[in-house]
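Only the coordinates and a few stated rules stand behind these numbers; no lab work does. Quantities reported herein were computed from a predicted structural model and do not represent experimental measurements. Cβ atoms are built from the backbone, for glycine too; each structure is taken alone.
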Structure P
Amino acid sequence: MFWIDGWVEVTRMLPSEEDEHAWQGVLRVLPLIDGADEISEQLFGLSRAAVTTSEPLEAVAARRGIPPNPSAELRADLDRIAEHERRHGPGELGGYTHASWTELSAFRDSCPAVRSSDWATVFDIMDRIASDERFSSARLRLAVWYEW
């Protein structure tokens, strides 16, 4: 199976005020996404086919790496992944990338297929968070990677 894991993260700080503790993980993605699908491929370039091809697919937010100032929750996962790779070698996890809520909501609004995918739940939760005035689009993001 090819899974998508990651974190929905929030901050109350403006980008100019951020420090290494600015972001907090509020929702883990893995329990909500059964596996990579056309949405994870179009958004992040993450699917079995996308990561095994020599030609990278065009995606909204592919290959960006770890976001700046990752949350403690994301850092803990990255430490766990580093330990796993130290013991077993690299290759089972990767494709680290991230996207702002602005990018994600624009994609959702332009792609009706989101409503019938596992991503609908994640987007619904993020939409609810974004409706809180404390978390503008620049203060809400999604960081993801694949596991297989």
Structure Q
Amino acid sequence: MELILLKDVEKLGDKHEIVKVRPGYGRNFLIPQGLALLANQTNRKVLTELKKQEDYRENKKLNEYKALADQLEGVTLRIGAKTGTTGKIFGSVTNVQIAQALKEQCNMEVVRKKIHILEEVKTEGTYTAQIDFHKEVRAKVNFEVVGE
């Protein structure tokens, strides 16, 4: 069964992508939840029009995203974490904590799903995270894990 995704679905595909799924998954979950439409000829034509409109809106926002990425260049966030005597932190630093630090330290709201930590954070030190504002605009942010 081919469906057109109306929203990003984790481990399946991105918005406006045509995917193949099992009929039960599509009929019983994706379509009733409003996450997908059947990929028939009519809906495919509507999809091309939706893509054009969305691309136009995204290209307008592209300059804003570039400005945000430039603003983050050279910024180092400080994130506090509970640590042991050896400098190893309890738990791990997540994208939620980075989003909160961006909000507090840079007055910038970023959706946590757009933040990707490039390496596993288990000890104190400096690490890098990537923020995907747009398909073409990505920013790298350094963050420092400090023991509390």
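State the single structure among P, Q that was used to calculate distance in nm of label points 7 Å out along Cα→Cβ at positions 65 and 137, giving 2.5. Computing distance in nm of label points 7 Å out along Cα→Cβ at positions 65 and 137 on every structure in P, Q gives 2.5 only for P.
When mean count of other Cβ atoms within 10 Å over residues 41-48 is computed for each of P, Q, the one that comes out at 12.1 is Q. When distance in nm of label points 7 Å out along Cα→Cβ at positions 81 and 105 is worked out for each of P, Q, structure P gives the greatest result. For which of P, Q does P(r) over Cα pairs in 10 Å bins from 0, in percent, calculated from the coordinates, equal 10, 30, 24, 22, 12, 2, 0? Attributed to the structure labelled Q.
Each of P, Q could give relative contact order in percent (Cα under 8 Å, 6 or more apart), but the derived value 20 comes from Q. Each of P, Q could give distance in nm of label points 7 Å out along Cα→Cβ at positions 1 and 25, but the derived value 1.1 comes from Q.
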